[in-house]
Structure P
């Protein structure tokens, strides 16, 4: 038995980077694939080889089985690691690997077929004695015909789905037909299978899952559980291990149930059994993910097992290196998923140009990221940028570490959920472990309000003064002599500068200035400042003996951003000749008094519901646009009549494109 010499990674982003790291640790040569948009992506730079697989249309690139197999054969790869998403749970892909004589680093094709379909997986779990939530399966028409026996609320799911895609809660019979149609369409788009099923929805459940590992020699163990109850759009955003919800008895029962189900199908490689847990700690089998999970790092942090390394070893034919009694939970780990999205706008995707990317690391901190510098986040892919994982001896230590790291994790140019995650970790719900899968639905408005209040309460003089000090001294970074006249605009009153912070103008008087120190007057207050250090994108200063760190960047439209204490400000000087262009918002104007309805994002038009002359009511869904693997409804901002329709189904649209015009 020997390890593979070369493997292909049939994925992109942070999971491709993660797999490359474990493969390289094992001395295995790695081959990356990339679409046109990913030519300079981090995973293509890190791999030993990188092959272009096609255009930005997913069916032409990362979802094209024939192309993936062809590249693997041409590059002489012995195995393929699918990561998660894309083809990772597609039995046709596993079969294609098997037929081509290439090892699939994952379970066998029959197992993927059985457990990848939620309906079949539920039947297997029930046969093993696990509790499941009852429901209906069949075609959309058959489900609707039998819907009279349903007790509401219910949850609609894609049978072949995963990752929270294609799921909807339905609370009344009237909502069911439309919800089934949308879910079925999403299921076909995401997974190539339109089959859906409906099950009873448990109010305020917890989502707890168990990691399993099985080899090709009949050995199978669990690596304990992960708490994954904090979700938005049915997709996890904060995970942790262990779950402090479970007592030892329930933990043992749940882990034994996971192992029992996995053994019953002869499962091999890494997989996860997911359970819903009600408020009385009754647990119900939800589904199995026959692949590596996004949240696997928290398990690695508390058990010390490199799951990806084990995947590769198992696929190479080696037996498991661990016995069940050797697996222990040590300390506590928390994972925060960083997404390109706007929590204040229903988590709408936020693709675009990143003008500054600053990541922080420390002791017992791990960052699994898809990028390591400023770049463009494309609308073709899932909006996840990275995962921040923090370990501590207990939950509180890990929580404080995560908050500290998020405070200095800075991304400019696009909206992200960094501040949102930070506030969630500080919330009473999280601290007191009052968690459930729809918590974000209930408290997001409060969290956003806290984020806004924190920004409003931040010292108003700090952003403009910090920006001025950076802007007037940035030539130090390149080693050029500072030309103060050039910096402050010699045709103006040279002792008074104007800085616009968000939508507010700030007039600042220079009282004294030297190489490292300056004295300013702002809003009838004197500020004595000292530059402690300055580098590309960062300035450390003291203002009236209080220390601040500010992160500053400018995008390709000339718009600057400044971050301090986790707050992000749009900022520009208006007293110099190089005044930046006005910022173009990503949010469009839906909901305003304008008769022009803009696209709030880059994406693909899936459906157009109106035509010229259509009479509409406020809130009517005019179109559906898919961006970053999520369907987004474009709603009418007010009552009116459609005068122009500028889009059609299948069309790619840019942010701020005019979609409709009202009379």
Structure Q
């Protein structure tokens, strides 16, 4: 007969330790998922700007283990400073690198172009166009470069294209970074040719040119709200081999005069400062247009804003208008079309339809048939306020309101919405709101001062949206703040106000805040919002950003900051976004909006993040530029930072 012995104390302790080691271990070490190789060959991931990647190695289950893989610094950034002629604002690194082959290409705020090894972040080459930054005091930035490949091998058969702050377009050999000598004059062309007289600061290129076949198409940044005769907002197409001009879109009303008396392109027309989309299959170019200068008075326009605050579709071969759709009639609020038109196919009534999705500063989303410009769902022309306009102004009696996709800012801002940290500053806010004209959306600028809600920063701005082309799920960043606009007779204007020279009025535009400097609206002031475009359902809304980098402890608790942010989405169900007021890159679950991860940055990263995986079994990288922004109080920087999973990851 066998006898079971009772274990001694030492033996019992050993058994318990072994049992705990087995039972209490909640994690095991495993290799990274293989993932799907994916690139990012254009600013918005695709020529139609979806901000979406099929990369799926990083998932909601493992995103919490992301770590810095590499960190590149260019040395190009500028602190805010005064010079004898200008007050120079700090630089803002708003660039999104592109991945072509095994290299990343990007431009700095000073328009240097840099090629990096996509695995290590090591610099391969750099090109300096020698831009005089002191001539560009306001918001120096470069959002990206473009890539063109002929399909052949050899010098300049792969070209990197960049527009500069001083209005040049430069073509570089992608392998060496040397200028392509057959492009224009020694590798560059001057896009200021044919424009009316202007200062260097008034005209430049900050967004990457679009590539369609063997053409590059570019708009321009024209300095806002300075004068009625600012440089023309023409859009031009150039041959990408020779640099020869192929066509010009002159945004004047059909049948009207397109030139000034001196033969230069007509001044004061709407421009295209944001990112252009192209549809190669249909040979169409889609322009998000600004509003006709100046921003807050239009009595002199007399129809000159025919193409203002619109999406304009052009024939890619000729530049002729195929159709256009206007989101704001006679725009007096700086509600220009800020974001790249997003090209997706949506299933509507059982049919797959080619669509343009256009988000706007009003928090409205328009869905248009890409071939005709017709809305997919009804858009109502609703009466808008007509009282309070200044002498000499005229107003549109109606404005368009989409009915299917919900407006993300759907209530006017009134004194009942006043907010403050204390009773005192809330009462201050109530009085300030009550002292302004406020008849709801599209209250016209006035001598008394009128509420703009949403503000001219949005709603949605240039960083949105991200759209899954398979499901029609859209994620956007929405700013929820009010400003006021007051017009002053010319005799009362000061240098600190927006001049609007050539009109009877200058403009004063400012946030509506309490004496503490806090917004008069209740937080969150900035949110990420998810919308199912097909069903028209607003799925979730979560605050983005905290006051940790803006306020002293213990005032870190406020969630949902205003500012600039650009969401990016992956096929694995993640949304990545930074924001211009906080030194964090966030990851969210696209299904619920739940925050899953934070990556620390040296300064704010308000640029669009991008992601890629070079080969099967390789690492998926998430890359963001961290360069700060003047509007959020975050310091300027020159950081390109890549995150990836470690070689061995922990799994449950």
(request) Figure out for me which of the structures P, Q the number 17.3, 52 belongs to, where Rg and Dmax of the Cα atoms in Å, for residues 78-245 alone was derived from the coordinates. (result) P
(request) Match the computed value 15 of relative contact order in percent (Cα under 8 Å, 6 or more apart) to one of the structures P, Q, and report its label. (result) Q
(request) Figure out for me which of the structures P, Q the number -8000 belongs to, where helix-only ellipticity at 222 nm (-39500 (n - 2.57) for each DSSP H run of 4 or more, over all residues; to 500) was derived from the coordinates. (result) P
(message) Matching task: 24.8 is the computed value of mean count of other Cβ atoms within 10 Å over residues 222-229. Pick the structure from P, Q.
(response) P
(message) Can you rank P, Q by mean count of other Cβ atoms within 10 Å over residues 254-261 and just name the one with the largest value?
(response) P
(request) Identify which of structures P, Q gives the largest calculated value of volume of the Cα convex hull per residue in Å³, for residues 502-613 alone. (result) Q
(request) Figure out for me which of the structures P, Q the number 0.25 belongs to, where FRET efficiency 1/(1 + (r/R0)^6) of positions 94 and 558 (r between Cβ atoms, R0 = 41 Å, to 0.05) was derived from the coordinates. (result) P
(request) Could you tell me which structure in P, Q was used to calculate Kirkwood radius over Cα pairs in Å as 26.8? (result) P
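We did not get these values from a lab; they are worked out from the coordinates using the rules stated. This is a predicted model, so every value here is computed, not measured. Cβ atoms are built from the backbone, for glycine too; each structure is taken alone.
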